[in-house]
Structure P
Amino acid sequence: MPTARATNVTTVDVRQVELEQVAGGRVSAHIYQSAELARCAPVLLYFHGGAFMRTGLEECPVARCFAATGAIVVVPDYNAPLGGVFPKPLEVGFSIFSTLARKCVGFGDRKSLLIVGGEESGANIAAAVALKARDHFASELDGQVLASPLLDPFMGSPSFRNSDDVGMRQHWENGWVHYLSGGICHPYAAPSLCSRLRDVAPALVLSSDDDPLLDEARGYAKHLTNAGVRVQQHTLPAGTGWPSIYGGNAGEASSWQDAAGRHFLSFTRELSTR
């Protein structure tokens, strides 16, 4: 089980690998892990944000934060093989999950937790992978981590009205048009519209008081809880720079790392004691 340590002092190494046997071919990924790797370290498959449109591997502060708690965090370039239009990113994401579930690719060991997660549009993909894992009886999935999930294509929540404040409204509108341009609005594409959430993996849902995606995060956490899913939902205070995780103009220096790291560590510990 990982031990608690300050996320702002722990050294995290990053390396690039090629994931094979994935839908669409090979996928490049960044692997974040602590220099002091914990025994049976949890493995987190983490999907980056970018309003469904970003490709390429960039620095991922949330992945670095979670790796500092002792996890192995795999951040794939999941839009690159097949493009960013639904259902292609989900197909790639679920294929990567299935590969990691076989415990034969050198990340963690057979006793390691396997978790999916993501931020913004990446959290949408993670939630969809969790739904598909439930539907395909993939019991290898232990949990899901949703950081400011972008789940509602109608963009109608009260907090979303503040999206102009962080400079994201047009970007998210363009992203949804792009993602759903195949003409399909499936529950996997918009998990907030899914009416059948029972038996999906336990969830950690993170947001902040000044996050335009706050209501989507809280709403989905409530729907999961009402369906009998175990949920840890945390709202960071305003002023921590949290919206910067998906490119929002937060207006202040980032100070969310310690709180987010503690919540993630608490979540993995709870999963370990199931």
Structure Q
Amino acid sequence: METIFQHFRPEEKEKIIEIYSKFEIAERDYYPVLLDFLDPRERVIVNNISGHFEDLTVEYYGGGNSEDRERMRAVIYPSLIPIKLDVFQITTYKIDYPEKFVNLSHRNILGAMMSLGFERSKLGDIVFGESIQFAIDSNLKDYIKMELTRIKNAPIKLVEIPSEEMIQGNIETHNMTIVASSYRIDTIVSEVLKEGRAKSKARVEKEKVKVNHSLVTNPALNIEIGDIVSVRGFGRFIVNELVHETRKGKYRISVKVYVENV
């Protein structure tokens, strides 16, 4: 595994070991192994590890018909074994609530769920459209339906819908390419937000920036492919691709920007 570790951050070592062990189980038992919901960065780790197991295949699913989910479950399985959708064990709920009297945000809903003691890895995407929907590990579906009855002091009801009918959501996104002098988080935030480097550095130091849902305070942290960067008061973006240096010694970086409040 040392050849894998060298491509990732030291703090990701434990996650790499955990995922690698799942591949070993699938190979040893010749049987599908299901992982929790993974963010884009974790899927980069899975894809890297999968290259070391020639007889195993990885498929992802997060609900609905979209391949563009931020959070998706993965199943690792021997290539000759057929896989059906129900192997992902995803339940999708629609939230019924008094829309005329209360506005619910992504933060409100996620906060209410996390207050019930759920691990983030058990929860999929929360999407907004003609209704508010979310995906969850099916093993927790009865518990959350029983316990999640209020959000922002408003009564709610969870209505189960087929996972394949989960909507894409109406969050506006757009792809952009930036050219930065380094992969430092403050430099990347500066280019995406189109603000001065000093201001972006201050955002990081004042704990207004998260990478992969964890607060960062070190402006020198280098971003990697799949990182989810959240900036308080702006929204979030996902790093899609890191391109090598330009002729002027800078780096071309592709990101997907989510236009929403976080």
Structure R
Amino acid sequence: MTDQQSTPRTDGSAGDADYARIGTGYSTYRRPDPVIAAAVETALGTAETVLNVGAGAGSYEPAERRVSAVEPSATMRRQRPPHLSVAVDATAEHLPFDDGAFDAAMATFTVHQWPDLAAGLAEVRRVTRGPVLVLTCDPAALEASWLTRYAPEVIATEARRYPAIAAIERALTGPGAAGARVEVRAVDIPLGCVDGFSEAYYGRPELLLDPGARRANSAWSFVGPEVERRFEQTLRADLDSGAWDAEFGHLRRQPTFAGSLRLVVGHGPAGAGPS
């Protein structure tokens, strides 16, 4: 995030979004989806100790592994359920752990919040012996969503905030990661996805009429109230008239959506750790 505001917020949020304002209902709308969780579990391989960076309320933390979580936002740390570990108040760029302390690391829907992507992933690689997982969105694929028609400002905001997949690949294979390799895996989004990022509603547009659902997607906090009013009015009218279904109704019956969701897996040098 080189062109975004990176001043720490009142609750410690390190990125451009103020989670003290928008994060209070996050755990209600952004729950781990089983299909996406399975992709994360598979990519973690045989790792026993896992670092979760930008851990938020704890989505996708594997229950059967020893997880250490890092989260700078106090609002998000408070939403972590009791069965999860207490998150450390720190940022990706400054991790309070020894070199090679973890078998694997994960960062889900968070790298677009990091003030310095390259420094953050270099630091994550420093403390990780095995795979580093980054679950993110490919900004080049966001316009495939029907939301482009109804709230192009939100799509443009997301595309500006999310780092290019190539930038993540470069960061995972940069200095100090000689011999590393990177896989980019497309993750199809299931129709009933319970992790409420925008594309999760690809076949359920009515759910984005809920202001809470929009608030759980930080991009909406960067567009003005007039955009939200126009979105609600236009989408509601098109749902009532059948115009949305005439153009996009096939999505209601489509079991998965090949959208922008990507799982980028950085593997360290051969023999460096679990994979």
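We did not get these values from a lab; they are worked out from the coordinates using the rules stated. Owing to the predicted nature of the structure, the values given are computational and were not obtained by experimental measurement.
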When relative contact order in percent (Cα under 8 Å, 6 or more apart) is compared over structures P, Q, R, which one is greatest?
R
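Upon calculation of semi-axes √(5λ) of the Cα gyration tensor in Å, for residues 94-181 alone from the atomic coordinates, which of the structures P, Q, R produces 31, 13, 11?
Numbers: P: 31, 13, 11; Q: 25, 16, 14; R: 29, 12, 11.
Of the structures listed, the value fits P.
Of structures P, Q, R, which gives 19.6, 59 when Rg and Dmax of the Cα atoms in Å is computed from the coordinates?
This value belongs to structure Q.
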